[in-house]
Structure I
């Protein structure tokens with residue numbers, strides 16, 4: 001049995017239409033369970049007033065709605081069995097410009113692997129006539145100038161997207177296996193009269209898994225030479241997600257080993273290699289500082305800041321609109337935009353493709369789908385090195401604001417330890433920030449106004465911040481649960497106790513020696529309570545500026561105002577007096593006037609005083 005939303009997607013109508021059909025008795029077998037319609041799996045869309053229940057399944061089969069390609073990176077399969085967003089004009093753009101080696105940097109799950117496999121299928125020599133996979137696509141309409149390249153090149157294709165291991169030994173073993181499989185795709189080399197015996201011996205070492213690490217560093221260079229000799233045409237080399245093992249090396253302490261290997265591996269493939277027609281690489285980061293591409297003056301980099309290929313990774317508005325029309329869910333366009341739009345690649349507005357297809361496929365339920373596709377190492381690293389300034393800016397971002405940041409696209413993870421301000425560059429290229437305004441500087445960097453792109457990424461920030469606070473002991477899971485439970489139960493006394501416990505633990509941890517830790521405290525509150533409260537800090541209300549205010553999103557919750565005061569070297573009595581002053585200030589300066597004007601009647605007031613790691617919290 002299926003839900004109305006699932007059936008609506010299959011029939012290409014709205015959920016409301018399916019619900020109405022069930023009410024009118026036009027869907028045989030539909031039953032209401034706990035207030036929601038459940039529909040037989042084989043029920044057919046009504047036609048001219050009647051419903052098909054199995055007799056006309058063959059006739060209707062051709063009209064079946066194609067499923068969405070969740071997790072499908074095989075181009076042939078994606079375009080033949082699933083709903084496919086045509087990105088084949090990427091081929092035209094490339095053939096018009098003909099850069100020798102192209103590096104495309106985009107966030108994870110933005111279609112890089114599928115696009116690279118599309119290029120492989122288009123260009124690769126094959127016994128099968130692969131033109132059939134492009135005849136109905138946009139590239140085929142561009143004429144013979146472009147069609148003439150189809151199926152004319154030997155291709156070397158490697159994807160490093162799954163090279164994620166804890167040690168260098170496991171990593172090099174995985175790379176050895178990938179090369180073994182790719183050499184295995186080209187076993188025609190072993191029967192070629194154009195290939196020298198010593199080259200075939202090297203080929204066999206890769207195939208039987210006996211190649212050393214040194215042997216592997218020259219694998220691309222030697223395979224490209226053998227393919228060029230056999231076919232009389234230099235191959236195309238495609239490396240997908242080249243930086244995945246490099247990121248793992250950074251986090252798992254084998255960074256130097258992977259950098260040294262990759263430098264030699266890519267140098268032989270792309271630097272002064274006469275046996276190369278074209279090269280394509282994809283990744284999240286451009287690892288230029290590590291000299292992986294040292295001396296590679298034929299490399300053209302295409303990042304999220306560039307315009308040349310801006311519409312070919314991720315979905316444009318028109319592509320999303322067409323998809324929603326196909327599945328009959330155009331009434332959800334506003335919600336989808338809020339959650340998954342907001343990226344700007346070059347000058348093109350881009351939606352997160354992974355989240356869009358999951359949202360539609362799962363009945364238009366808004367969730368943070370993208371976060372589940374991999375670890376958020378970038379955010380983890382940011383929170384490890386966060387300074388007071390960074391915490392303040394993260395708070396501003398989470399509140400929907402913008403901050404000014406210098407963006408260097410060549411930054412790498414270990415640059416964080418040199419200058420924590422590099423976090424904005426990493427967050428931008430990895431998909432956690434957007435730069436609607438940017439200005440190119442003389443040194444090649446950009447001065448940007450950055451913001452969080454959409455609600456999904458805001459949810460990712462909040463979950464990571466909460467995880468960080470729990471991990472470092474700033475708060476406990478019990479404290480977080482108590483806050484959530486008190487809100488759910490609408491219990492002000494329990495909330496007051498839980499909030500006092502939260503502030504006690506947070507202040508003890510964040511002991512910054514001054515009131516500058518407010519933003520750190522507020523950042524944690526955003527992660528904990530943003531669903532129920534609008535959280536503001538250092539805003540005017542009444543006759544002054546309060547420190548932290550939590551304005552309820554629904555009237556059933558109480559408002560919360562906090563005034564925090566700090567002095568060094570206080571004893572317990574002096575600390576009590578200071579907390580009383582903080583509470584009195586809330587009353588005297590009428591900090592609650594803004595909330596009361598908004599109709600909030602119940603307001604909890606917290607006077608907080610701290611000195612070093614000592615804290616005193618009193619309430620009205």
Structure II
């Protein structure tokens with residue numbers, strides 16, 4: 001009778017779990033199609049590395065270890081029990097080793113639960129928002145593990161065999177139970193009672209999963225498996241010629257893809273994204289975590305009524321929140337379960353720009369300039385080559401078919417902005433110094449399209465990109481060199497979506513390779529204290545962290561100091577996502593915050609490898625009245641100084 005009753009309870013628990021799971025998956029299915037079934041081997045590896053080994057979760061060491069030990073404390077005993085009970089009996093020596101291992105795992109699991117309670121309800125980090133569900137989930141885990149340990153301790157107290165020596169924690173508890181003087185029958189009865197409690201708790205836990213935060217046990221591994229395998233710097237391609245498309249971008253919840261809706265359920269509310277968001281940390285109305293949770297709540301509230309759901313922007317996501325994002329990707333880089341925040345924000349922006357013509361007023365001038373003269377300021381095409389005066393810089397159209405090693409794609413800011421023109425000149429002098437055959441497009445060069453795409457103007461982006469691609473194809477360009485991470489990322493990672501691919505190098509990796517091969521020797525000493533700022537689109541988007549540092553370390557006498565937030569942790573300069581052409585009116589200016597990071601280590605110079613960053617640091621230095629004591633340089637300018645190149649060449 002008891003066995004039949006237990007089977008009924010197990011089936012009931014699984015039925016409740018399955019019903020909840022189906023409710024969740026039905027919500028994902030209202031989303032649009034998105035193919036995520038390629039590279040199965042790579043996807044499984046992603047799950048093993050991130051889900052089982054906890055690579056990303058352990059980036060934040062303290063909570064990461066808590067989660068790892070909790071995970072191991074429940075997974076390992078479950079797997080072992082299944083193997084031992086249903087497959088085979090282990091030999092005695094192995095059984096003893098396994099016993100002590102499980103004992104320690106249980107201890108670490110219980111200790112991790114205590115630390116989890118302490119962290120959530122005593123230290124209370126600001127990124128955690130405590131809810132009743134959090135307490136219930138932790139309580140379930142604590143009671144399941146605790147009753148399991150008690151049952152095992154009672155068992156050891158009864159059998160009193162040599163196995164106790166291989167279960168140190170259980171043995172200690174068994175000894176304590178033994179001091180109570182309970183009879184064997186009483187201990188057996190208590191063991192049965194606690195086992196039944198343990199059994200009911202496990203069944204309740206299983207049934208509770210789909211209706212709680214514990215559902216991330218299911219959704220997070222799925223999110224890891226189905227994460228994007230495209231280059232980090234590539235936004236999703238939009239087919240503007242799709243005759244069946246009723247609109248472009250995302251206005252309502254059902255217009256996200258099924259994977260984007262899975263994202264919402266995969267979020268564990270850990271708050272790491274929020275802790276690294278430059279907008280949130282400078283008091284803008286944006287929390288990446290809140291955007292995901294607000295969208296999730298909206299999805300679950302609407303359910304089957306998604307067709308009748310209100311527009312997201314203005315109802316679920318406010319306009320100031322939507323436009324606060326700098327697209328720095330810090331949120332996505334630190335999310336342990338691969339939630340794709342930036343893509344959702346861009347999709348929402350796309351609808352606002354393309355279908356509603358709603359966007360910050362400052363962007364109107366940038367759009368007009370891009371449409372008219374292919375640069376955000378609307379300056380004439382002829383002014384694009386003003387920086388080459390008195391320099392030996394060949395223009396491709398004047399070379400009569402002569403072959404070149406690289407097309408130097410200068411970019412808008414390096415062509416028109418007076419401060420950044422100096423970087424273009426420095427790079428040209430370095431190329432001439434090394435005897436590298438290069439050329440520029442001059443007046444035939446247009447904006448790469450990044451400023452338009454990151455604010456949602458996909459139509460303008462594709463127009464600009466196609467114009468450049470036609471030019472590249474006409475000249476049969478196979479190698480491109482650029483000093484702008486935004487141009488680099490767009491041409492390398494996004495132009496392939498439009499049918500163009502070639503070898504694209506950023507000048508940081510280009511210079512590093514030349515130094516490594518011995519062709520470039522910046523051997524003039526520069527006795528300065530210097531710190532390097534990692535541009536978002538070079539570092540987090542394209543993984544280029546070592547190359548610029550290798551360039552700087554090759555220069556004698558430089559005292560290179562790292563800011564507290566550097567490498568993957570680097571804090572955004574504030575110019576991405578269209579903010580180069582908008583004015584921050586809420587909270588603290590991001591570039592000021594970043595400058596203060598640099599000032600904390602007292603450098604003489606700040607260096608970077610991005611025109612956006614040069615401009616933002618230059619403005620911040622001026623606003624802080626630090627021009628006399630602090631300078632901002634691009635790495636090309638520092639290399640030029642270390643080579644002592646004649647600036648007339």
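If you rank structures I, II by distance in nm of label points 7 Å out along Cα→Cβ at positions 192 and 352, which sits at the top with the largest value? Let's see the in-between values first.
Working: I: 4.4; II: 6.6.
Across I, II, distance in nm of label points 7 Å out along Cα→Cβ at positions 192 and 352 peaks for II.
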Inset, instruction - Match the computed value -16000 of helix-only ellipticity at 222 nm (-39500 (n - 2.57) for each DSSP H run of 4 or more, over all residues; to 500) to one of the structures I, II, and report its label. - result: II
Inset, instruction - Can you spot which of I, II the value 29.2, 94 was calculated from, given it is Rg and Dmax of the Cα atoms in Å? - result: I
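For structures I, II, calculate distance in nm of label points 7 Å out along Cα→Cβ at positions 344 and 488 and state which one comes out highest.
Numbers: I: 4.1; II: 3.0.
When distance in nm of label points 7 Å out along Cα→Cβ at positions 344 and 488 is computed for each of I, II, structure I gives the biggest number.
On distance in nm of label points 7 Å out along Cα→Cβ at positions 320 and 432, which of the structures labelled I, II is highest? Intermediate values should be presented prior to the final figure.
Details: I: 2.2; II: 5.1.
Answer by largest value of distance in nm of label points 7 Å out along Cα→Cβ at positions 320 and 432: II.
Bear in mind these aren't lab numbers, they're just calculated from the coordinates by the rules spelled out. These numbers were taken from a predicted model, which means no experiment stands behind them. Cβ atoms are built from the backbone, for glycine too; each structure is taken alone.
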